[in-house]
Structure I
Amino acid sequence: MQEMTASTWKRTGSSIIWHPDLLAGLIRDIEPTPLRTLIGWQRGGFPDTTPSGERTVLVGGLQTAVYAMMQTSTPDAVSDWLRQNALAAVRAWKAHWPDVGLVFVMDGPATLFEFNEGDEIVYFGSGRDRAKKVRLSQAIWNGAASGAGAYQLLVESSREVGGYFVRWLS
């Protein structure tokens with residue numbers, strides 16, 4: 001996965017972002033859209049224009065939904081739900097608004113997100129056992145988070161990873 005400090009992720013593709021420095025300007029200017037609204041658009045059709053009229057749409061609630069499901073379901077069941085809902089919404093998004101960035105606003109902390117270079121998957125969850133974590137990038141991006149077009153978003157001032165960005169889906 002490549003590294004990026006540019007702001008391209010705000011205007012195209014889809015991202016998961018948790019670092020406050022990356023979200024600061026966006027949160028101040030754009031009201032987040034609830035996850036259930038995004039899923040509703042995927043099923044019933046997207047509006048003609050974005051809710052804010054901007055080239056970035058923030059989606060809130062993904063981390064809360066995933067975390068809540070992890071309390072009662074297996075990581076595979078959570079991944080299946082994400083594939084049916086989030087992945088489907090990202091694909092529909094790309095077809096409807098190809099020049100608008102889709103940003104899943106996450107709460108963090110950064111320790112909940114782990115990029116494993118061996119399998120090129122972003123895992124979500126606490127602890128060391130990857131079998132107990134959700135394969136977040138695989139569920140949302142269908143494996144597109146590997147190779148060209150996939151980026152770790154770095155906070156310019158600290159070089160910390162503050163999110164992940166995928167330019168297109170496979």
Structure II
Amino acid sequence: MKQKFPFALALLGMICGVFIAIIFGVNESFFKDKIAKDINSNQKIMSIVDQSEKETTIKNEKDKNWRYYQRFHFHSTGVSTMTLSALILLTFSLAPSFLKILSSYLISIGGFLYPFVWLFSAIYGPIMGRTAAKETFAIFGYMGGIFLVGLILAIIILFRYPLKFSHGHST
């Protein structure tokens with residue numbers, strides 16, 4: 001099971017990314033309407049006196065927060081695909097199991113959790129402000145670093161240990 005868990009996280013990341021894309025396709029206005037409604041609850045934006053500045057800020061915030069939902073989709077599908085590729089490569093390595101499992105867990109946990117910085121920033125950004133939302137959920141952003149450390153370990157494993165393929169020879 002401990003060797004399957006990283007693969008399950010990679011697939012779950014793909015599912016999350018595809019699922020939100022399906023929701024976009026079925027009802028994109030759900031997200032855009034939620035953003036608009038929540039921006040109207042943002043005290044800082046609503047306190048802008050100059051009407052032109054307020055309208056410009058609202059438009060920019062709507063666009064940016066919508067983009068954050070899209071970033072969740074892009075990162076969730078893209079990073080999980082990279083994760084799965086790296087995990088498959090690690091299965092061919094003759095490195096010690098501990099190193100392969102460590103790299104697999106770093107890659108899969110970091111890769112799965114990282115995109116959520118964008119989802120939570122999209123959900124809470126209109127109310128809190130984008131910067132405050134990203135700071136609040138920064139732990140998910142830091143998971144990109146965990147993902148990177150796992151990839152660096154994977155490349156060290158790749159060059160340090162031979163690969164074994166099913167047809168019997170190693171490289």
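Nothing in this text is a laboratory measurement; each read-out follows from the coordinates by a stated rule. Computed from a predicted structure; not experimentally measured. Cβ atoms are built from the backbone, for glycine too; each structure is taken alone.
A few notes on this one:
- For mean count of other Cβ atoms within 10 Å over residues 60-67 computed as 16.4, the structure of I, II it came from: II
- Of the structures I, II, the one that -9000 was derived from, the read-out being helix-only ellipticity at 222 nm (-39500 (n - 2.57) for each DSSP H run of 4 or more, over all residues; to 500): I
- Source structure of the calculated read-out (semi-axes √(5λ) of the Cα gyration tensor in Å, 41, 15, 11) within I, II: II.
- Label whose coordinates, when mean projected area of the Cα convex hull in nm², for residues 44-139 alone is calculated, return 6.6 (choices I, II): II
- Given 28 for relative contact order in percent (Cα under 8 Å, 6 or more apart), calculated: source structure among I, II: II
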